[in-house]
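What follows is a set of structures for review.
Just so it is clear, none of the values below were taken in a lab; they were calculated from the coordinates. No experiment lies behind these values; they were computed from the predicted model shown. Cβ atoms are built from the backbone, for glycine too; each structure is taken alone.
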Structure 1
Amino acid sequence: MSRERLPLVVEAQELQAALGRDDLLIVDLSQAQAYRQSHLPGAVHLDYARIVSAKPPIMGLLPDPAQLSQLFSNLGLGADTHVIAYDNEGGGKAARLLWTLDAAGHTGYSLLNGGLNAWVNSNYPTTAEIKAPGPKSFEVHMNSGAIADKNYVLTHLRDTATIAVDCRSPAEYAGTDLRAQRGGHIPGAVNIEWSRALDPQRHMRLKTKEELQALYREAGVTPDKQVIVYCQTHHRSAVSYVVLQSLGYRQVKGYSGSWSEWGNDPDTPIER
């Protein structure tokens, strides 16, 4: 099979044409029951809980490198493997896997645009056949360029070349929907709810490139800036991370602790 590199956001038609390539690893992050009922041909299942760690009340953290190395090796990830991730929701779980891969030093990955819903509505085949992963050897080399922690965000609060994007709902951003000890947002952050990038009329595919560019540009989020995306646990904001990458933004970081860390720390500054 041809090994032409697949785009970061891959359409169902493109993936259908590439099925059978021995360098592809298709990963389903839907619930286990949903995977058992129906999934893409050749897809392996990955429980979302295995790619996140927690130190309550801080959730959504990265597992340590040794855990990730073992997980990805057992999943069948090799240095030359191209991962296609999808779920049956809005893409948050799949996008979080892609951010985790980026943070772990693996850059060969794609998001199936619209996930399982778009695939099914394109009339492409699904199966209930369970595929067991074929273990390979993968060693994590952490990529600091993808990661922002609390201290990094704190040191860049007054940096005019950096902008934080709060991908939560407007109510969470304003502090009226309280999901931590304190409500509000990181000082200076702009609110672009993650779901605004999705088109419900096209089975939750991403909006057009032009629409997405305008969405960010109108909020002052331009490609010349370093962008830090966050939500509550870097689940929803992982979609925004992939979207920004797809638009050519070269300086994008995900804050994994997100508001579960920032909003529960009495010493971090907040705005409402």
Structure 2
Amino acid sequence: MTMTLRCEEPSDHRAVEQLTREAFWGLSGPRCGEHLLVHRLRDVDAFVPELDVVAVLGAIVVGNVMYTRARVVADGEGWDVLTFGPLSVVPGYQGRGVGSALMRRTLADATRLGHRAAVVYGHPDYYPRFGFVRGWQVGITAPGGASPDALMALALVDGGLDGVRGEFHEDPVFHLDPAEAEAFDRTFPAKELATLTGVDVLDGHVPVGVVEALRSRGIDDLETARRHSSAELTATAGIGRVGCDAIRDYLRERGIAWGVIA
């Protein structure tokens, strides 16, 4: 069956919220709030409707990505950039190129529309395949100066990031109230709450000290661990390359992709 990429239409709204709910359920808690974010993004001034694209197989919407305008600011100066997210793919279609197709289509469209750069918080071992580099490599940080590997930037045109330095600021819509997210979730069919997987399941599968090293970094579950790059965990005292490889092997034996993706 051929996959079609097109802009989201009003008739897609609930289906996109539902697929976003399925894609993010349990990744950072017993529920998720990304479907509320999708619901609200369409109504903010920063939203870029031309870059709100769905992937459709037959009559079924299986993926979606949305873009908004953001800013990088420093010392009274500011630069306009794009950001995107959520990037959502129905679980049954993940790993089959849907997300990559959405990204390649929308990044090309963003360039055609005249945008110069994109900055995003995303999985640091996934987005480099599209040309993203770590924010700290080009002088872009999170508010307050933190430089997690998850903060990445991409020049959409030659020189698109030249001179762009400072803190990355998204639209306030990205800051969700957990109580409001839970209330919105109750408008969908009931779904069993997810349980995060404690890092203690790694005991006996990784070198001694790795589990405690994860906890010392504030990582108490595998879902949180997977949001860090393999480089970040490798650089953590008590984990190193051997420990990181052991974590990756444990996850892969259970069908969970993590780490640098070729």
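Of the structures labelled 1, 2, one was used to calculate FRET efficiency 1/(1 + (r/R0)^6) of positions 113 and 241 (r between Cβ atoms, R0 = 35 Å, to 0.05), giving 0.25. Name it. Considering all the candidates, the number was obtained from 2. State the single structure among 1, 2 that was used to calculate relative contact order in percent (Cα under 8 Å, 6 or more apart), giving 18. Of the options listed, only 2 reproduces it. Of structures 1, 2, the largest value of distance in nm of label points 7 Å out along Cα→Cβ at positions 41 and 193 belongs to 1. Of the structures labelled 1, 2, which one yields 18.0 when mean count of other Cβ atoms within 10 Å over residues 97-104 is computed from its coordinates? It was calculated from structure 2. Quick one: FRET efficiency 1/(1 + (r/R0)^6) of positions 73 and 121 (r between Cβ atoms, R0 = 35 Å, to 0.05) came out at 0.55 when computed from one of 1, 2, so which one is it? Traced to structure 1. One of 1, 2 was used to compute Kirkwood radius over Cα pairs in Å, for residues 89-184 alone, and the answer was 15.0. Which one was it? Checking each candidate, the match is 2. Given a value of 7, 27, 35, 25, 7, 0 for P(r) over Cα pairs in 10 Å bins from 0, in percent, point me to the structure among 1, 2 it was derived from. This figure was derived from 2.
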